[in-house]
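Chemist: So, here's a batch of structures to check.
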Structure 1
Amino acid sequence: MASYQLTFPAGEDEIRALRAGDEVVVNGHIIGIRDRTQIRIFDQGQEPPIDLSGALLLHTAPNVRKLADGRYEKICIGTTTSARMVRFTEGLGSSYGVRAICGKGGLPDEAIEPMQRLGMVYLAIVGGAAALETTQIEEIEEVVWEDLMPECLWKFRVKDFGPLTVGIDSHGDSVYHNVQETARKRLEAIHVRL
């Protein structure tokens, strides 16, 4: 296991250097995205008004306060479960050049092949760490598609965001798959002993 500091947007070479189980701390910009945003992009055919090339997408719908000048103040920016959004993975990489997705709970095996082919990774964050995540987001720089509030597209500037764990790498390895396979084998061994 290795530790990396990455700045997003990132290039494919930086992503290909990561291996499942590695630790990553992120600086630069991350884009908040959620179900309704991706439905608008892929099911309703609207192009995202934020450039997603090289991006790290964070599965979130943050709790914020709108200020008098139109900007948003962060209150609590947590992460949501990723598995239900797996169907968007390939399109995010092939059509928009997304390099990383961050969420909790992992992505199922159907995400492994497109991530490998397109040079993407899944970065896992500890569930329930919203208070820490919020302190690592320095500013909400842009919010688009406000009619989807809180499931808009959010552009966050971050510093030392993480640590995150590479859950699925761009080489076809998934810690989630590996854990499930190990558990299955142990369960079979237990059944044999019974």
Structure 2
Amino acid sequence: MTDERLVSFFRSLDRSRFMEESYQDLAGIDAAFPIRCGQTISQPSLVLYMTDKLRLDHTCSVLEIGTGSGYQTAFLAHFARWVHTVERISELSQLARSRLTELGYRNISYKTGDGSSGWIEHAPYDRIIVTAAPRFMPDDLTDQLAPNGIMILPLGKRGRQRLLRIERSAEGIITNTHLLDVAFVDLVGKYC
């Protein structure tokens, strides 16, 4: 069952603010849409689902790989203590930062570059979310997951991707659960 606070935020956040002008009238449709630089903004129900599966609270430090439009980042920043977000495309990173700053978020660190190996300087993370699909399990990201941490990521090649929840126990044991079959853009970098 989805957290009611999350559902309330989901209903209040204007998705059109994160979309290209030519698609803003379609913001209420539960579908992915193109954004700049050949990337996409995920369908809202999937953003809600992935955020819910992270089990965020205000003590969490979160690593997000793939800032994109900043839509998913807004959910993370609203429910977590701090978000570290990495986007490889400078134009998208700058645009997302501008949008999120305008919305009043001050608990986000931004990095432009290859996020496939994470952001080691701030590790370990209580939560990690990956918004593009690596073909292989990204060990660098798993290594940056704190004890009792959760990572949500799509995994696999286009057309055969699975959304996984990776959990690290207090003792360091890693388990994974298949949540859904999904379609994401490919992660560019070490694990493609």
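Chemist: Output the label of whichever structure in 1, 2 has the greatest value of distance in nm of label points 7 Å out along Cα→Cβ at positions 9 and 177.
Modeler: Biggest value here belongs to 1.
Chemist: Ok, one more. From 1, 2, which structure was Rg/Rh (Cα atoms, Kirkwood Rh) = 0.93 calculated on?
Modeler: Attributed to the structure labelled 2.
Chemist: Further question on the same structure: For relative contact order in percent (Cα under 8 Å, 6 or more apart), which structure out of 1, 2 has the highest calculated value?
Modeler: Biggest value here belongs to 1.
Chemist: Assign the value 26.2, calculated as mean count of other Cβ atoms within 10 Å over residues 65-72, to the correct structure from 1, 2.
Modeler: Corresponding structure: 2.
Chemist: Right, another one. When FRET efficiency 1/(1 + (r/R0)^6) of positions 97 and 145 (r between Cβ atoms, R0 = 30 Å, to 0.05) is calculated for each of the structures 1, 2, which structure yields the highest value?
Modeler: Once FRET efficiency 1/(1 + (r/R0)^6) of positions 97 and 145 (r between Cβ atoms, R0 = 30 Å, to 0.05) is worked out for each structure, 1 has the highest.
Chemist: In addition: Given structures 1, 2, which gives the highest value for FRET efficiency 1/(1 + (r/R0)^6) of positions 41 and 169 (r between Cβ atoms, R0 = 35 Å, to 0.05)?
Modeler: Sorting by FRET efficiency 1/(1 + (r/R0)^6) of positions 41 and 169 (r between Cβ atoms, R0 = 35 Å, to 0.05) in descending order puts 1 first.
Bear in mind that the values in this text are calculations on the coordinates, not laboratory data. Source: prediction; values computed, not measured. Cβ atoms are built from the backbone, for glycine too; each structure is taken alone.
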